[in-house]
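Just so it is clear, none of the values below were taken in a lab; they were calculated from the coordinates. Bear in mind the structure is a predicted one, so any value in this text is a computation, not a measurement. Cβ atoms are built from the backbone, for glycine too; each structure is taken alone.
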Structure I
């Protein structure tokens, strides 16, 4: 009887443990999961061969909920997502209208809420025109003392497509050097184009090509300074002294203004080791923080015997 009672107690606790585990499993499977996708692109449906659409934000936020965490995770990822956002303008001819954003091909068991639910768009007849490219560089990109020497783009003209009313407002197409470029040296690289009106306001347009290769030449701060010779090296014991004649009396230094301001002359170190007769040598020139032009100089060294 004791043995029977013992096994009965064990079976009782085991059964309750199984029931508790199953209950927890059911609770987890009924839990609602959620996630938010930010800045998801909106696909516009319209006749783009005839019309140009502007005046809208091309993205929306999507709030997803589901009891199925695996399916929800798949919809969150760009690589495995099955749905997309659509704004249907196919029945709109011209004018400014408000259209709903629809969620298309959403997986079953997943719910979606779009923010905003509608977008306001302007539909116009399409127009195309050729514009010259104007390179633009802000003076704020030049360090102190630097000057803009010249700028150019590899393409002089581009095709611009926009709405019929917008294209009449376009004054020029700018190749605008980004504000994160510091012009402490010449620049060559790709820059994007933008269509602007007379006040510099950016207008909605499609530009072909979208970018050009731009080159910007800058003049560094510079000044002419005198060259001062200095005898160095081991003098011969039978020589009283050495005289020298520099090929030039001045050189040009260029660089940041703070380095330019600290230099009043350049020293030419004239090594007279083993020189026992009149000799022409080439002396390198250097100074911290600047470029020297020319960076070397010929010097005629004449020994004076005792």
Structure II
């Protein structure tokens, strides 16, 4: 049996802000990830909100964020958010667990548009698990973040969470490897100890990981229920757009294809979008400098 749950990141304050970006309901939604993982969120957004125009930015030149320091992650997240505002985005989905964990509060204060972040589904996993043992696959940065530790403290009182950094998994998805023998060996090394410990639930704590669903299933079968984030993120975006009167209204069957941008060459992004999302669209390479990456070709961490 398999069930999918999700948990969007919530604002720490219930205060409703007034946004003055001038964005109309016909303006696009911006979706940002360190790389290609946010395409899983884009897929869910298109299914939930088919009338919305979408701008997707992958910061592939500096991916993966899970190996970067906290200041670098916040610096890039803010820079790309500001770039999307300049492109006319009416709302921003930070479709990256690492970026959400380290910088969502800062970026929410700096940008003049509403934000939706993501976070690992610790709460639904705790509710779902019958054995009271659950596994978590996420980046090292996400696992060590104050935000993640707060989730554990809040929701995991009677549930044991086995937290495993998914070293190498983001890189595999970024090169469009979602099923090679090497990838399966890597995944088995992460998942078998969880099974041996009695886990019956697995939190996919990175938006890249839903693209590894088939490979994970081949290893664990029905022994683990997968906790995904993308569907609830799309629903939260719908609520936010409705709250601010920004929901697209169109008589067309659906919006135009998403517009894709990458700080890398975009080849793998185009390939993954075509293979897994059945979207055949060009990817425009863009330069988005920031304080930590003033030179476009800087690789400084």
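Look at percent of Cα pairs over 28 Å apart, for residues 118-285 alone for each of I, II: the largest one is in I. Of structures I, II, which gives 0.30 when FRET efficiency 1/(1 + (r/R0)^6) of positions 214 and 246 (r between Cβ atoms, R0 = 30 Å, to 0.05) is computed from the coordinates? Structure II accounts for this read-out. Taking distance in nm of label points 7 Å out along Cα→Cβ at positions 38 and 206 as the criterion, the top-ranked structure out of I, II is I, with the highest value. As an exercise: distance in nm of label points 7 Å out along Cα→Cβ at positions 110 and 262, calculated from one structure in I, II, equals 2.5. Which structure is it? Structure of origin is II.
Using the calculated result 12 for relative contact order in percent (Cα under 8 Å, 6 or more apart), pick out the matching structure from I, II. Answer for the origin of the read-out: I. I, II: which one has semi-axes √(5λ) of the Cα gyration tensor in Å, as calculated, at 74, 41, 13? The read-out comes from structure I.
In this comparison of I, II, the computed figure 0.70 for FRET efficiency 1/(1 + (r/R0)^6) of positions 30 and 278 (r between Cβ atoms, R0 = 25 Å, to 0.05) is attributed to II. When helix-only ellipticity at 222 nm (-39500 (n - 2.57) for each DSSP H run of 4 or more, over all residues; to 500) is computed across structures I, II, the figure -4500 traces back to I. Structures compared: I, II; top value of distance in nm of label points 7 Å out along Cα→Cβ at positions 126 and 174, i.e. the largest, recorded for II. The value 2, 10, 17, 17, 17, 16, 12, 6, 3, 1, 0 for P(r) over Cα pairs in 5 Å bins from 0, in percent, for residues 70-197 alone was derived from one model only; which of I, II is it? The read-out comes from structure II.
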